[in-house]
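Every number in this text was worked out from the coordinates using simple rules, so none of it is lab data. As the structure is a computational prediction, the values presented were derived from the model and not from experiment.
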Structure 1
Amino acid sequence: MPRNFKRVLVLSDLHAGHVNGIAPQGWNVSGRGADYRAEMIAVLMIDIDNLRPFDAVIFNGDLTDGPGKDPGEHVSDQVLIAMQFMVDVIGKQKRPPACFATAGTPFHTTVKGINLEHLAVQHAAAQTGVPVLYKNQHMININGRTIHCRHHIGNGQLINMPPSLPRQKLTNMLLAERGMQPIANVFIRSHVHRFLHCADATANFIITPALQGSTDYGALRCDSVIDVGFLWLDIFDDGEVLCRKQLYRPKALAMEVSAL
């Protein structure tokens, strides 16, 4: 039955190659983080497959993890893991989706001057035959609604406060006034591993959950929670935008409690 909407899958912060990053089935080696990787990929691919077909897929940055901060953080080749995950996502449909990849944080994408994230994108596109447009930010028009996606949320923004939306809208309006951007209706940001969705009468502002679990850096330095999961948008023929999310609470991330 024909659908009266177009569906957009949004995935971000895979941090492929990290012990608590995403690893596709067949790439989950034993050792540190194996329980998390196995638990996540089992449910993640089922949930993604149940939502097909997608008209577009957005990989919104940090596909790879970069050089890392601590010994033992990485399990295997980041480029191959990220590439295979992308292939599993975009290569299954008879009618391939339009695919976009947004550049992530240089610390997580570049090692010794080589952009691993871009390499993964290029290899995935070559293996599937599906073009993947890789840029710092994207403007995508679907059913008359324009999506503006970028990995970073911007400097000095409070990620849990609705004022994030007016700031993004104001910048967009100023750039549109100068002929540098069209007016956007959906703003997608990532990077902070937290989910947020707020809206006003004309626009949606979304911060995506992440697909990476906890890190040593987070355990040592950060007082915050992370949201693990992904989201998708259904953009209807009349322009209505619905944002839906799938969040997980991986058992493998639960802290052990010592008892006397």
Structure 2
Amino acid sequence: MIPEPTLIGRHHPLLTEFRRAFREGAAAAATEPAASLLAIEGPRLLDEAIRSGLRLEKVLFSQTGYDQLAGKLLPQLSKHVQTSLTDDAAFNAAMDAGHPQGVAALVRWEAATAEAVCSAAAGAPLILATALQDPGNLGTLVRAADAFGATGVMALAGTVSPLHPKAVRASAGSLFHLPVAAKLSAADLIRLCHKHGIRLLATVSRGGDTAVDADLTQPTCLIIGQESGGVPRELLRAADGSVTIPMVREIDSLNAGAAGAILLYEAARQRGR
């Protein structure tokens, strides 16, 4: 028998926990400090989290969301999941989205280590995001990496968190089943790539090999820079080569999500996938 959610008022600590988790990107997990309780919102992300085998700790419905979604979602939840219900206004105030969709959850999620991501590299490329500040761009990059079979995504220190709510939404659930490591130093990244025989390939607006001419079939870390600043100099100096996406018109650069998707598609094409 599926238990009924607990009705909570607008001053309940759970609403504060959700607000904080959305604001901070993730809340510390009490029982597993290495893991994070990631706040997600909307039925699509909850479905993706459940399909990916993530453990949902707490689920919160608005009254409208409960009326519309509970019949489908509740049977999929473990009996150990804490489910709660609050009025629409209190629910909306706890969310970060402009138009909340009536259900949210705190999900146990553990980041990958850069060592684990690099050690898994074979023919499929890795993506390194450097200095990106737009969370939607980073989330799109994660989604593209998942779609085109990349080994994983890493983010240099100073890059927006992949746990930012907008990044999580833009990834459309890809964050849940693709290894993602964050807060790397450039020195550690270079060391790990050398250790595992991974080529560093910097994306540049001009002067690199074209994406079609570059060999993207061998273990490669594609370095995606900020649209305005490009790849940091330390990584440009350490790179084994560079790649450029040729464009018909005089446009300085593509945003990180678009550039990454093009290069990942080309890498998948070269691998025959």
Structure 3
Amino acid sequence: MITELGFYPNNGYVLLGDVKEALPWCKKIYDITPALSIADPPYGDITSEPWDKANIPAWIDAIKEHESWRCPIYWWGGIGKQGYRPFFEFILEVERSTHYRMRDLITWKKKRAYGKAKDYLFIREECAFLTFFGNEVITWNTPYLEEKRGYAGYNSRYPAKSEYKRRGNVWDETELLRDKLHPTQKAPIVCQIPIVTHTNPNDLVLDLYSGSGETSIQALKLGRRFIAVERDKTMAENICKRIEETLTCQSAVAVARNLIIP
């Protein structure tokens, strides 16, 4: 059962319920094709939380629901444990049983490391960039880093299009080190990158397994619409609160700008 916990005209929805029920709801009630879908599901016994259980069949059903939209999907996961790699099993099953393919595998290189005395320090999370049949995406706003290149390019036939370095498939960005609202909350910049790359203002972003709602918050701040889906009522209520606080802040800024005398 899906409950519309929050509705924000011209901005989006916060839905309480399972993703498997939310996606058909989106097609029936909110008849607009999403430009992008971002999913951050349970990784599978990575944390001690009772909800951290992998469900590959449900994930595959979610991918199939996207096939009529054909929008790009960013699907977060981890490398798992010895003998238990649900994220990689999921990717293989996506390519076996759906029309989506992994066009790229993105690694988020974090700043804080974990590890054991005789292991490499662990500083990564993975994200599968899925597209319909592995095709090029319709919207691609080339992402650049803040660091300048310092040179024109290696090949004179293909000169650099920007003085800044282009972002690669290893995202060297910091994570949230404290004050997390959810155990697996992503840093704002990690949510912003795919939104800016694959959408334009007023486009719709699906925020599946929303957790803290960070993806929806960043979509809102970037002028995109959103649909956040979260099955935990407390977390969904927190998302609503964050959305309302963001809208209030945006309204205050707009009023202040109008009061400024040129």
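With percent of Cα pairs over 25 Å apart, for residues 4-115 alone derived from the coordinates and found to be 15, which of 1, 2, 3 does the value describe? All intermediate terms of the calculation are to be shown ahead of the outcome.
Numbers: 1: 22; 2: 15; 3: 30.
The read-out comes from structure 2.
Can you tell which of 1, 2, 3 yields 0.99 when Cα Rg over 2.2 N^0.38 Å is derived from it? Provide the component values of the computation, followed by the final result.
On the way: 1: 0.99; 2: 1.09; 3: 1.05.
Traced to structure 1.
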